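Please go over the structures that come below.
Values quoted throughout were computed directly from the atomic coordinates according to the rules given, and no laboratory measurement underlies them. What you are looking at is a predicted structure, and each value in this text was computed from that prediction instead of being measured. Cβ atoms are built from the backbone, for glycine too; each structure is taken alone.
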Structure I
Amino acid sequence: MAKILIVDDEPSMLRILTVILADAKHSVTASGGLNEARAALAKERFDLVITDKKMPDGDGLELLRYCHENDPDLPVVMLTAVATVELAVEAMQAGAFDFISKPFVPEVVTAVARRATERTKLLRENEILREEAKRHIFAEDILGESPAILRLKETIAKVAPTNATVLITGETGTGKELVARAIHKGSIRSKETFLAVNCAALSEQLLESELFGHEKGAFTGADRPRQGLFEAAHNGTLFLDEAGEMSLSLQAKLLRVLTDGQFLRVGASVPRSADVRVIVATHRDLRERVKDGRFREDLYYRLAVVPIEIPPLRDRKEDIPVLVDVLINQISKDLKIKDVSVRDSALEKLRGYSFPGNVRELRNLLERACILAKGGILTADDIYIQSDQVTSDIGAGPINALPEDIDLTAVLADIEAQLIQRALRNSGGVQAEAARKLGISRSDIAYKIKKHKLSGEM
């Protein structure tokens, strides 16, 4: 069903056209003149305009030009009792979609309306796709098409144009800095500086100096004044990774900057100002740290204006093929090796792994595999997963399929046997090495091999 505006000064013609188009399941709005039509167009968006050439308060060509200026994709069909070649040429040059002469048969009207509204639908779908592409273009480095990643990109698209403080949470290796950079790229500050600092990597004194700068003589080794990251990132974006590791003293100073934009260099008495958008990230549960007294509650609420949680890789395994393709291309360029093709067996093995280190771990696994792959072909055998890295394929499928009434002792014994078998296989059958990988003693593994009736050689 399309929304169609009919413009004609003859009430009988309006009634006829309304009946014809309503029978074709269209929503019709009738207008008796140019001014009335303009008012209707200002109120709502139509899919098609059918207008008479001559009207008491204007000309159909005037309405055509008005529509073309305000909505270039809106088709306009000219309707006239005096059809001439000159008029048809003039109407088409002005941008008319089609031309209908009076008198007409209903089939002609419905056919023209169908073609015009189908064109409108296609153009507007393309418009939506273009806008969607524009909204997400700055998040193009965030790979994947899973529902979780699409929701993440949508959130980034909404928050990026604002000046809101953003709190990014997620496990290690999920790509928190990548999300922060995408937010910066999509903001009005995109042409300004983006700076990042890992708050967990520096001592309290060094981090304070790094963030706020210091004056000459503020501490041993401060032989000259130095600006901090807040000054350096003025008008830009500052990304504070692992902000949950900050001391309470530094948290208070960060809160002041976020509240009034002012800070003190170490050793200074005169405050300085900076206009900086702050994005923070942590793998910690800050709410729990607030309860424990290790994180200021007022700072938490100031940071968590817009919280963004990045899903772990194990919750979006459908993205693994895309990630593998892009990462292998990157690795091939970085290592200057020839292109590597990936077998389905390798992808299946990766899908069966839980990835506690997330995308960062995936890249590390692939980098090692690309180096060792034979003939540029990466197979499951090239994907090295240590036996002490417990994977989701051990017991995961069976456990999900188990009935409510189970023999827990038997299930645990089976899992234990599988783990010992894997450790032995990865250790070349050397029991001492397998015991080390499993974190048990040699006597324990010998007992368990006997208990589970394993050969002890794999």
Structure II
Amino acid sequence: MSGINFVGEFELKELNLTSVQGNVLNLISDVNLVAIDIFENIFKTGITGSIVFADTNNFIENMPIIGQERLTFKAATPSFVNKEDIIDFTETPFIVYKIQKNEDLSANANLVQLLFTSEETITNYRKRISKSYTDSVDNIVEDILTNELLINTNKEVEIEPTVGNRRIVVPNVQPFQLIKRLARESISKRNDGSPHFLFFENKNGYNFRTLQDLYKQDVKQLYNLSDKRGDPKEENLGQEYARMVQFTLTANKDLIKNTFTGMLGSKLTTHDIYNKNYEVFDYGYFNNFRDFDRIEENPVYSETVVDFQNNTLGDFENSKLFLHPTSTTTDYLDAQHYTPENQTQFTSNKSHTWMQDRMNRMAEYKNGITASMTVHGMTSLTVGDMIDISIPSLPSDKEDTYYSGKYLITALRHSFAVPEKTHLIDMIVKKDSISSNLPALTPRQQGQLGGKGYRGGYGF
């Protein structure tokens, strides 16, 4: 990592505030910067952030700063030159939307906090869509994001191809609201029919992608939980960058929530209004675990049986019930939108092939294995990246095979402490599977452990 003098070092290349009158305030040289924070979240549609500075010249009133300013920002880890490794919002400025001022009498200055967000977020609140679409979902999403009458973004757009055409009527809804609705009902053409679409913005642009598409990425960074500090010399900086400053397991599954949300088991009843019949489909966590790619190979729960009928946690489909209307022809086309006259064919959404698995995966990311961690900052990291974490198994030095392994970055905060010239990243990371295979017990074995024979799922 040549060119870096210490871990967390950063170069602030541009930070300009442009008023509605066209006046430009250089926040690097004209004010006393305190901190810059940038927030990304895989479950949010836009980037947000804040800047704190001491205003000794009362720019907030003289400029004035009113909450409509454009903010250009560019920062990089030294020696990082590739576009994808830099945080660069010079061509696509943020919009300041809120100002907070606190007078600091001791410093004879105003302590000012500017809250900002992506311009597209502001545009989304201003626009409504009232129109019909007849097209594939990926084309519809692209139109919403790039159409000059809608979001009209100039940022990079990564849209995963989807299966089939849709005919939808949009009843006066916000653009991002429509995209999130489409994400819930879309099927991937690229990743074996995956239904796990997400819509989010990161530093590289807008993403309409499945979890499986994110899993295919190379691991961006290796981390280890160690209290051993590396040598601050340049040749050992990589070792120090790999050391987590803080790591906390914040959620280790919630059995009750995962039961009633349908993660472990569910039953779907589809009612076909065209053919006047219905079908029932069961979903079980273990039976359907490998229907779509996961981060690791093994379930986070054990297949240990929980009753005399040899049922596992995934065998209680009635714990969550879904009802979904359908309308299909004999060829599994959408009968409601199928027009034989002009051979316009719309693929049925086949809710039984994706709805329960999507509900399962979303529940896993809400109530599954989750950790918060703080690391030395690098401007190359962004939400949606894959990382690998090595955690020791105490009291030995062996690696914990349960919590170690690959994680998906689902949220992060870039924190730039300007006076200290240090960059830290706070991250939320999640995983939907583990590398080790958990052992399973039979009712007899559980009874032996309980000492009084088998009386319940866990020998009580």
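Could you tell me which structure in I, II was used to calculate volume of the Cα convex hull per residue in Å³ as 293? Write down the numbers at each step before the final one.
Working: I: 293; II: 183.
Source structure for this number: I.
Taking 6.1 as the value of distance in nm of label points 7 Å out along Cα→Cβ at positions 75 and 411 derived from one of the structures shown (I, II), identify that structure.
On the way: I: 6.1; II: 1.9.
Structure of origin is I.
I, II: which one has relative contact order in percent (Cα under 8 Å, 6 or more apart), as calculated, at 10? Don't jump to the answer; show the numbers that get you there.
Working: I: 10; II: 17.
Here the read-out was taken from I.
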ask   = mean count of other Cβ atoms within 10 Å over residues 187-194 computed as 19.1: which structure among I, II?
value = II
query = Which one of I, II has helix-only ellipticity at 222 nm (-39500 (n - 2.57) for each DSSP H run of 4 or more, over all residues; to 500), as calculated from the coordinates, equal to -14500?
reply = I
